[in-house]
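What follows is calculated from the coordinates using simple rules that are stated; it is not laboratory data. What you see is a predicted model, and the numbers here were worked out from it, not measured in a lab. Cβ atoms are built from the backbone, for glycine too; each structure is taken alone.
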Structure P
Amino acid sequence: MSQQILSKSERIRLFLREYYLGQTAWIKTVRLVGGPLIIGAGAEFYFNAHRSLVAYGGFCFLYGIYYTLKPLLIIAVRPALFQSLNFGVKIGVAELKFQEADAELVVQFKAFKSIRWQTGYYALKLPDKATIYLRTDQLTEEEKGLLNKHLIV
């Protein structure tokens, strides 16, 4: 059984990486450039458009700032999501067993919506949008091999 330790800073870094880079190409592009484009459009409407578009320009400008800062707002408003974690994981041929303190959970590989390998970690996504991250440097080679057999993109 491998011990997985994820600090608060690692969880925040994983969240930001998944938020911006762990999605489809379309969502990734919108999240990276959408906010600045909305801010630019809002500024254009506010300063250079007809008087009737000034309010819309102000709204676009404020929404663009919100959209750009949204991940940082999630981190600031919901700090419980980013607490340090320490749990054990045992990877079998057909299932994963998670153990934290006195709780134990067994999940079949077929229950995961996706299992992806990213640089430095595996992201195991459950159907209810919860994601479990396993650091590769805290897994044995055998466990990595078993996870690689079950990759679902």
Structure Q
Amino acid sequence: SVKRMDQVVVGDVIQSSPSSFSSVFTFTHQDPDKDHSFMRIGMSDGNVLMVSHDHLVVSEFGAVAAGDLKPGHRLIDSSGRRTSINSIMSMTARGLYHPHTLDGQIVVDNFVMMTFTKLIRPSMGHALLLPERLAYYVGFSILGSALADDKHDARKLL
């Protein structure tokens, strides 16, 4: 089944690549009331991807910041197919969510993405979140919602 981002909770097992599913173990943003700048990426198959400019999207070139994408680039969809970008526009929308999965990937709007941004290398982000992943495996959280609310800027911590 498909869930909206605001319905995802820690512990959900979600699709993370064309062939795998992974558990959500924490959020670094979970703010339904915050206005944020997004990219609206129109795809050749009719799908639309909404993503923040700095988020890493899986393309035919590997992980690329969404803000660096151009029409004609191809993204990897949830079935593993390469789908061309037709249009890109910036917009503001309400709600900012950033779940992290155990394997570091997530399918959003039918496209494979990393659970990291260009602000920090995925390998470093994965290493920094290791204590929280280990805590999740044994049934608790070190961070709780410390990174998820608007009172803390996760970019300063990660």
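When volume of the Cα convex hull per residue in Å³ is calculated, the result is 107; to which of the structures P, Q does this value belong? Among P, Q, the structure yielding 107 for volume of the Cα convex hull per residue in Å³ is Q.
Taking relative contact order in percent (Cα under 8 Å, 6 or more apart) as the quantity of interest, name the structure among P, Q where it is greatest. Structure Q comes out on top. A value of 2.5 was computed for distance in nm of label points 7 Å out along Cα→Cβ at positions 14 and 86; which of P, Q is the source structure? Structure of origin is Q. With FRET efficiency 1/(1 + (r/R0)^6) of positions 30 and 54 (r between Cβ atoms, R0 = 25 Å, to 0.05) computed over the structures P, Q, the top value is the one for Q, the highest of the group. A value of -15500 was computed for helix-only ellipticity at 222 nm (-39500 (n - 2.57) for each DSSP H run of 4 or more, over all residues; to 500); which of P, Q is the source structure? The value was obtained from structure P.
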